[in-house]
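Student: In the part that follows, the structures are each spelled out as structure tokens.
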Structure P
Amino acid sequence: MKLAFYIARRYLVSAKSANIVNIISAISVVGVAIGTMALVVVLSAFNGIDSFIENMLSSFDPDLKITVTEGKSFSLDDADFEAVKQLDGVASYAEVVEENAMLSYEDRLKYGVVKGVGADYGSFSGLDTVMLDGEFYLQKGSQNYAVIGEGVRYELSVGLSFVSPIYINVPRKDFKTRLNIDQSLNREHVFPSGSFSVEQEIDSKYILVPIDLARSLFEMNGRLSSLEIKINEDADLATVKQTIQQIIGAQFAVKDRYEQHEFLYRVMRSEKWSSFLILSFILVIASFNLLGSLTMIIIDKKDDIKILESMGANNKLIRQIFLFEGWLVSFSGAIGGLILGIALVWAQTRFELLKLPGEGSFALSAYPVELQLIDVSATFLIVLCIGFFAAWYPVRNLSKDLE
């Protein structure tokens, strides 16, 4: 085994003058290295996007969200929610009333989602840290205010000068018995106090108002759409979630952030691993260079094979020599690609080489990347596996010739 490895290494790094075989071997190493680097960079880019979206959504979505499994609303008397609030690991909670409504501003209309929350919801959720304009407050004196998504503000062309209010229109529950259209609607007005930006889907439809106003609009006095839970940093999310579910029973659903946007997270993960498979297939194609170079090395070393046979080398030793040769090419390319990929990711993180267009238009100034050990390990293993099969095929044919 040691002899086979030594001879294979000499074939790979021999100091003799370059010929076509050496050039093809070098091209094979470069091809594997570029494919490996691309895998590391692309997976890190997907990780960066995932982390950015998760961090942005954490400013809007709670750690845990309790909703009713049937219907749209519930009362805190329907289960032992006092026990939930006093549970170890629960840092704070927020009562929420949420429903669809028609928004109107001057002569413009838009469908939106009205979310009624408490006055301290900005600090509870962290939403006050992603304000683009204005301030986060929902009430001053007797006047109600609203914090709106940047998409809502753009579509309605809302100004923060408090000259014109936003009207919220909701059908009454008994609207079918009303002959007058105006009497069939619950209608309230609020002045915009600020706008936030979290994620396009959220920004384009959400408007936050005082919870008492929302209850009045949706005729949900004493009832909630959801109860949002914020847990302590040192608490185990899965344990707290399971305990809450046991307390309130099966008539309620307890969802973590992943479950609140399950489709979005599934799409992001499927995109990441689809890209991984596509680039792995490209590596398979690039490994044809390895297969060709190893075949030409075998042809070029026929005299050496005869000399080794005359010195007592058996077929197994000769096969091992060229199998190690293929592995060394693949391993060298994998290590080189990993080093280049990690260096590029580090440089992007440190120096922001690839910047996003439109300064000030995004929450980020440069394309986000994040290196994860599992991606580096998976890339290294897939490259070695591809290299093994690429080296095994010509060596298998060699063994047939030798026999």
Structure Q
Amino acid sequence: MDPRSAIDLAQALIRCRSVTPAEGGALALLADLLREAGFSVERPVFSAPGTPDVENLYARLGTQAPVLVLAGHTDVVPPGDEGRWTHPPFSGEIVDGVLYGRGAVDMKGGIAAMLAAALRFAAENPGFAGSIAVLITGDEEGPAINGTVKLLDWAKVRGERFDACILGEPTNPERLGDMIKIGRRGSLSGSVVVHGKQGHVAYPHLAENPIDGMVRLLAALKATPLDHGTERFDASNLEITTLDVGNPATNVVPGEARAAFNIRFNDLWTPQTLEAEIRGRLEAAAGNAVRWDATFEETNAVAFLTEPNAFVGFVQEAIEAETGLRPALSTTGGTSDARFIKDHCPVIEFGLVGQTMHQIDERVPVADLERLSGIYERVMGRFFGA
């Protein structure tokens, strides 16, 4: 294997069965390659009650500022029914110029492109002015408790300081070069319970149907938009995700109704102000006619934005030079570990095309891997003035 080849490295990583939270040999592989290239490497393991222990990796080459962080995760989602894959999910097979395997897109391919570029850059620019830090977790596809958030705090306590970060998540909707993520929406989940009184449907005056009240409350949550978006963010959106009364009988009025919802929110809101807004809407709709309770889950996903700056410009220029496309600056999509990194330094996300991530036959054209690695190497050249 040539560690400076994004294709070779991606194949080797895919062959590591690192389904969350298993390390599967992926971090050990990277640790060996980085040490051989002169990086200092550490493998901290973090724990928390009720969650699996998670292995992580932190590496650094250089002692000077500025420090560019290359971040990602080697854990992958389960492959599902392996018999349905055209090529075994952990084989890393290349067929007709396409690399198949779990993690090819999300995001072993991105890590391979990133670290192969770093190894080439370091070899071609010995003594470059600055440092490259590598931050890899094994917990992104899981609870995200014992991974990046703790690894960053661990590094901060040790005195590590960062100037900018590229997270190699798949960001492109159609073609490599379409999109850079410069922020993410927040996520807040909650649930509503409406209390009624069970009874016979033929005697409604002796019962209290909670479904009527639930319909009233949910309609109030959806009736008025939370906002109309901002310059960099789409409008916040509330989606009702479950509605249940647990009632198998058609002649019984249920005693209780439950609903759950999730809100993806922009930078006009915090979890606290959003919870207050939702509770206010529920109270107004319920009045004295509906008996209800609401609970909200704790969240570490808040909306954030990396303002376009020189670093964002470097990345845009590198993408355009390799692909001929000027990428859009976006804040769409779900959450990622960028929500933790943004507390330590400006972070942008750019990786592969995400169309097959988490799917059967997850795959990436090898040409995209090579171009992505070239983009990362160009970014390093501009960032360090090489």
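Read-outs: derived from the displayed coordinates by stated rules, not from any lab. Predicted model, so just to flag it, every value in this text is computed and none were measured. Cβ atoms are built from the backbone, for glycine too; each structure is taken alone.
Student: Looking at structures P, Q, which one was relative contact order in percent (Cα under 8 Å, 6 or more apart) calculated from, given that it came out as 30?
Tutor: Values: P: 30; Q: 24.
Derived from P, not from the others.
Student: Next question, about the same structure. For FRET efficiency 1/(1 + (r/R0)^6) of positions 255 and 271 (r between Cβ atoms, R0 = 30 Å, to 0.05), the calculated result is 0.45, so let me know which of P, Q that is.
Tutor: Working: P: 0.85; Q: 0.45.
It was calculated from structure Q.
Student: Taking helix-only ellipticity at 222 nm (-39500 (n - 2.57) for each DSSP H run of 4 or more, over all residues; to 500) from the coordinates of each of P, Q, which one would give -9000? Can you show the working numbers first?
Tutor: Values: P: -17500; Q: -9000.
That value comes from structure Q.
Student: Here's another thing I want to ask about it. For distance in nm of label points 7 Å out along Cα→Cβ at positions 247 and 351, the calculated result is 4.5, so let me know which of P, Q that is.
Tutor: Details: P: 5.3; Q: 4.5.
Derived from Q, not from the others.
Student: Out of P, Q, which structure matches 26, 49, 21, 4, 0 when P(r) over Cα pairs in 20 Å bins from 0, in percent is calculated? Write down the numbers at each step before the final one.
Tutor: Values: P: 21, 36, 23, 16, 4, 0; Q: 26, 49, 21, 4, 0.
The structure behind it is Q.
Student: Let me ask another. Identify the structure, out of P, Q, from whose coordinates mean count of other Cβ atoms within 10 Å over residues 135-142 was calculated to give 25.8.
Tutor: Answer for the origin of the read-out: Q.
Student: In terms of FRET efficiency 1/(1 + (r/R0)^6) of positions 55 and 143 (r between Cβ atoms, R0 = 25 Å, to 0.05), which of structures P, Q is highest?
Tutor: Working: P: 0.15; Q: 0.95.
Checked P, Q; max of FRET efficiency 1/(1 + (r/R0)^6) of positions 55 and 143 (r between Cβ atoms, R0 = 25 Å, to 0.05) sits with Q.
Student: Which structure, out of P, Q, was volume of the Cα convex hull per residue in Å³, for residues 287-326 alone calculated from, if the result is 171? If you can, show how the numbers build up before the last one.
Tutor: Details: P: 52; Q: 171.
This value belongs to structure Q.
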